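Down below are the structures I want you to see.
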Structure I
Amino acid sequence: NTITREEIAVMFFRTLKSLNPKLEPFKFNLEFNDRVEISIWAKEAVSYMSDKEIINGIGNNNFGPKGTASREQAMALTVRIFSFYNKDLKSTEEKVAIKKEKLTSVAIGKLSDSLVLIYVEKMNGESVTGSGFFYEKGKLATNYHVIENAMEIVLEYEDGTFYSDKVIITGYSQEHDLATLAIEDTNTKPLSLGDSDFIEKGENIYVIGSPRGLKNSLTNGLISGIRSTDIQINAGINPGNSGGALLNEYGDVIGVIYAKYEESENLGFAIPVNLLKSLDKNLKLSIKDFLAETSVTPQAPTNVKAVYNGGDGFYISWDNVGADYYVAYVSTNGDEYYELLDSNGNNIWHWDYDYCIYNYGYNPGDIVEYAVAAVIDGNYSEYSYSKPALFPR
């Protein structure tokens, strides 16, 4: 089980060509004294590999094509070939970048035509906004959390027109906070996707998104940190920027904005665009199907009780099911229920050991009944009901 030196040259040359079909040009010139011994089918490979000093001769200006390669030599060549490949790719990327012209900030701002403001009506009745951008004709990228638990999705374009027709979810990743959508508009020009493997700390960047519903605002800054799953930037971003485009100076998308550190003005994050490229985008889910596939119904609270406190009201309690919070309703006729609001006017209640809600304001002889539901990530459980409780006469 041996391999000759010319065979290993061919094997690695073909590997390089499969990894990078556009190899750097090279001088086809075999100057080895024993070049006549090199097989015709191996001449191109030996010429390239020796020209790039990946495989050298054996001394006295000989290549030794029929000699065998040891296991150690093969391992060393494997390391060398991938080191060369990474260097070659970097060189190719730099050449492409040199050929592309850097855009002015005004030109970057005009790319806003390829972005949309996203309005989402959530399952719990909450209305939120986010951002999205076209990466292909009729196809948009945004964050998973923007469309999570969506009942309805409406898009607003740069020119103020709206799209409220059919939306298909073609891909999503909760782990990477990415989602892709397909719509019937194939006229909007998409943005060009860059390569986040070649970004550098200190690189100038731009962000286009819709912070707080301010459609397609442009900010700029620097890349301040790079990690495998996020790009740290110092550009100003706010809620609503989520799903917006992080652009380099050439107008290429290098990331998808997803978060801001609330306690800092200049600390934002984006998902590297290469994670978007690798996302499976072959799904065909309607909004309803997407909701059914991704929503998790929380467990309903158990043992809901209303206990007269001996004074002017009731203590309401239930067993904790680990919800983010609970919502509660009260009825005095067993038919119509009304929200129980806290001191801030919100129907948001948290579990406590002694009791969860103190409710008062009833007349002697009133019979009250309570309904409570658990809420996790905006998803509501079924309602659990207390037994009717009598306010004593």
Structure II
Amino acid sequence: MSAPQDILVLNTGSSSVKFAVFDAHMQQRFCGLAEGIGQAGRIRIEAGAGDGAGAGAETEFADLPDHRRALSAVLTRLSQQGAGPDRLRAVAHRVVHGGRRLLAPARITAEVRACIEDCVPLAPLHNPHALSAIDALDDLAPQLPQYASFDTAFHATAPEVAQRYALPPEAEALGLRRYGFHGLSYAALCRRLPDISQQPLPRRLLAFHLGNGASVCAILDGQSVATTMGYSPLEGLTMGTRVGTLDPNATLRLVEDLGLARTKDLLNRKSGLSGLAGGLSDMRALDAAGTAEARFAIAHFCYWASRHGHSLLAALGGCDAIAFTGGIGENAPAIRATILDSFGWLGIAVDPDANANNAPRLSATSAPTAAWIVPAEEERQIALDARFLIDTGE
């Protein structure tokens, strides 16, 4: 039997584990989702390059009381498909926060695990679940090396002036900095755009990751120099359920009137598009609703995406190309058209047919500033990170 070549990628949340298996050529063999952790759950698995939710996905209901049981069930299902631990070369995890020490993908050692745990106060809704998966795999498949890629790491190249808030040292000591997120998405975008465009990566690239979570990143020579998310994914654009940037005094007023717990819930889960449109946070549902509230929510989303995007041009000193990724960025022509129209002064001439068909190139070939769609490939990026570390012995 040949040496194992597959890499299992895990994205672990509070009640779900999203997984994908990539072969030696970085082609996706399987993907799926274990959801409903902590209660009666289910596991979906799909062969090929789907997302685990397509018509070809197989579904099995299972008791998933915790992450360990969920991962055990995932490994069992993968074994039945010929992609179990004996076929795996490694396991690679998406970890949201690496703080100021984990600035690149890393093999998970005791020291790296401790650093991830140290970052729990910075990402209390995310890092603990990644640690649960890491610990479960140590128990379930101790022979497999584990690797981690960090959503914050891509933005470590931003200058200090972009990362610091105007706060005194005692606040800085609490870890209050602009870390930025969606880094794996932006890293994948930088890797894929030259293949799509058949041109070198644009030197001054403005990238929009638009989904339920949304951000913009200024990318200079392939490196992040500024981004809209900050200390947490709450800062920046209007999002599905997150408020985006808010005057700190408005936050303090909410805490005074509603209390801390209700304010956290309001800003993270009941604001953004949902707060503006009576609970609707999905862009497709908003478009279909056609109400005055829904139209305003969409306009708010586009306005602040454009306004924040324009603010990042100062960090780039100009713009050679704009790229869209994420569920909305890849699949919402009207949203892209509205945002790109605001950048018309750059000479972007949108091809209406290309935009309507979600074509890779959105702009006319003669346009001095190009616009592109780049499919999100965060899972493949994580697998590539792990393979690089394995191949280089790091």
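No value in this document is a laboratory result; all are computed from the given coordinates. Bear in mind that the values here come from a model prediction, so they are computed numbers and not experimental data. Cβ atoms are built from the backbone, for glycine too; each structure is taken alone.
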Tell me which structure, out of I, II, gives 1.4 once distance in nm of label points 7 Å out along Cα→Cβ at positions 210 and 290 is calculated. I
If you rank structures I, II by Rg/Rh (Cα atoms, Kirkwood Rh), which sits at the top with the largest value? I
Which structure, out of I, II, was helix-only ellipticity at 222 nm (-39500 (n - 2.57) for each DSSP H run of 4 or more, over all residues; to 500) calculated from, if the result is -6000? I
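Identify which of structures I, II gives the largest calculated value of distance in nm of label points 7 Å out along Cα→Cβ at positions 114 and 346.
II
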Structure from which 2.9 was derived, distance in nm of label points 7 Å out along Cα→Cβ at positions 146 and 274, options I, II: II
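As an exercise: distance in nm of label points 7 Å out along Cα→Cβ at positions 34 and 122, calculated from one structure in I, II, equals 2.8. Which structure is it?
Label of the originating structure: II.
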Value 16, 43, 30, 9, 2, calculated as P(r) over Cα pairs in 10 Å bins from 0, in percent, for residues 154-249 alone from one of I, II, is from structure II
